[in-house]
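> The structures come next, written out as structure tokens.
Computed from the coordinates by the stated procedures, all read-outs in this text should not be read as laboratory data. These numbers were taken from a predicted model, which means no experiment stands behind them. Cβ atoms are built from the backbone, for glycine too; each structure is taken alone.
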Structure P
Amino acid sequence: MTRIIAGSARGRRLTIPAAGTRPTSDRVRESMFASIEARLAAQGRSWVDVAVCDLWSGSGAIALEAWSRGATRVLAVDRSAGAIRAIEGNIEQLGAEGVEVMRTDVMRALAGPPAQGPFDVLIADPPYDDDAAGVQQALAQAVATGWLGPAALVVVERDRRGGCPLPSTIEISDERTYGDTVLWYGHATDGREE
């Protein structure tokens, strides 16, 4: 069972798609959000100051957790019809009308600039069987097409055997392991290759 951990919807249950997704465990999600919150605080910001993008959104648990904590703008991106039904059902159940949903392939979404400007926090949870090179390509595209604002934080969840998912245009700031799961933290550089 997946629940919202904190904020206005704390404790509320979320519907998970019947197949094709691997929900982030509550423990990993709680650690991720505590770490993001600490990083925002170090920049003098809080959730109410940021726009959040959740790539490969699945049930929308990450997007809805950010919304519950007060993120000003939240976008959930997934191509699966089952995932989109779950996300939209969760949005309706929680009354989270401010959460935007985009049904498309992540690479297609990132091909051009976002409709409403860049994001301050980008969280990606691609399928574990997606290779690191494909994830790196998607994230490099996010940098190149303006999905990341100044000082934007990037967090990627991967299997610990999956290799580093961050391209050279995102500087690694931390890596935290929870069993078979690794959270990679980084921020966009100026886009020049070293």
Structure Q
Amino acid sequence: MAEGKFYSSKDVCKICQISKSTLFKWEREGLITKVRRDWRGWRIYDQSNIEEIRKAIEEQKLDHDEGRSPTILVVDDDPIILKVMGELLKTSGYDVLTTPSGQEAVKIHEETLPALTFLDVKLKGEDGLAVFGRIREVDPKAKIIFLTGYPKLEDTVRVIKEGAYNYLAKPIKTEELLGMVREVMGEPPE
């Protein structure tokens, strides 16, 4: 990469292997500074931004290694989503637990400290945001990605501010899902 060269958000995501939603989240959080705009108003990044992103990725990897199990937890009251996500993640090489229950999700966090949790916003009889709060009480460093069929900007901003790692809108795109998993977990073990 040449000094003085600028990169689009698509280029940055490809170079650093992160999703666009994570890139923009890190901008909002101030982990990436001095993002410029071109004449169309599109974001353009320079070498210093690339270095800030790489630093954020490394810090996240260090944070991830603190006594966490290599498990991904999927919490959704839809048995089809549990089955499809569970199989996709397992065939991609990851250890996976699934549950339709928010109460069970909290218990799993108490006992195993999963490396990553996918949590549906709307669970039968429970609010996913309330479950998120209970998980954060027992596991303050939990990395949680919300799953939502009805993404609302204000809800998304709220959960990100409260400490959620990110969110995915349903129907879930396989590449986006696996991209977020790789951001947190790295490549699956051989």
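> Comparing distance in nm of label points 7 Å out along Cα→Cβ at positions 15 and 55 across P, Q, which structure shows the greatest value? The partial results should precede the final answer.
On the way: P: 2.8; Q: 1.6.
Once distance in nm of label points 7 Å out along Cα→Cβ at positions 15 and 55 is tallied for P, Q, the winner is P.
> Right, here's the next one. As an exercise: helix-only ellipticity at 222 nm (-39500 (n - 2.57) for each DSSP H run of 4 or more, over all residues; to 500), calculated from one structure in P, Q, equals -9000. Which structure is it?
Working: P: -9000; Q: -14500.
Computed on structure P.
> Still on this structure, I have one more. Suppose distance in nm of label points 7 Å out along Cα→Cβ at positions 103 and 135 works out to 2.7; of P, Q, which structure was it derived from? Mind showing how you got there, number by number?
Values: P: 2.7; Q: 1.8.
That value comes from structure P.
> Further, regarding this structure: Quick one: semi-axes √(5λ) of the Cα gyration tensor in Å came out at 23, 18, 17 when computed from one of P, Q, so which one is it?
Values: P: 23, 18, 17; Q: 30, 18, 16.
That value comes from structure P.
> A value of 0.25 was computed for FRET efficiency 1/(1 + (r/R0)^6) of positions 7 and 87 (r between Cβ atoms, R0 = 30 Å, to 0.05); which of P, Q is the source structure?
The read-out comes from structure Q.
> Say we calculate FRET efficiency 1/(1 + (r/R0)^6) of positions 39 and 119 (r between Cβ atoms, R0 = 41 Å, to 0.05) for every structure; which of P, Q gives the highest result?
On the way: P: 1.00; Q: 0.50.
Of structures P, Q, the maximum of FRET efficiency 1/(1 + (r/R0)^6) of positions 39 and 119 (r between Cβ atoms, R0 = 41 Å, to 0.05) occurs in P.
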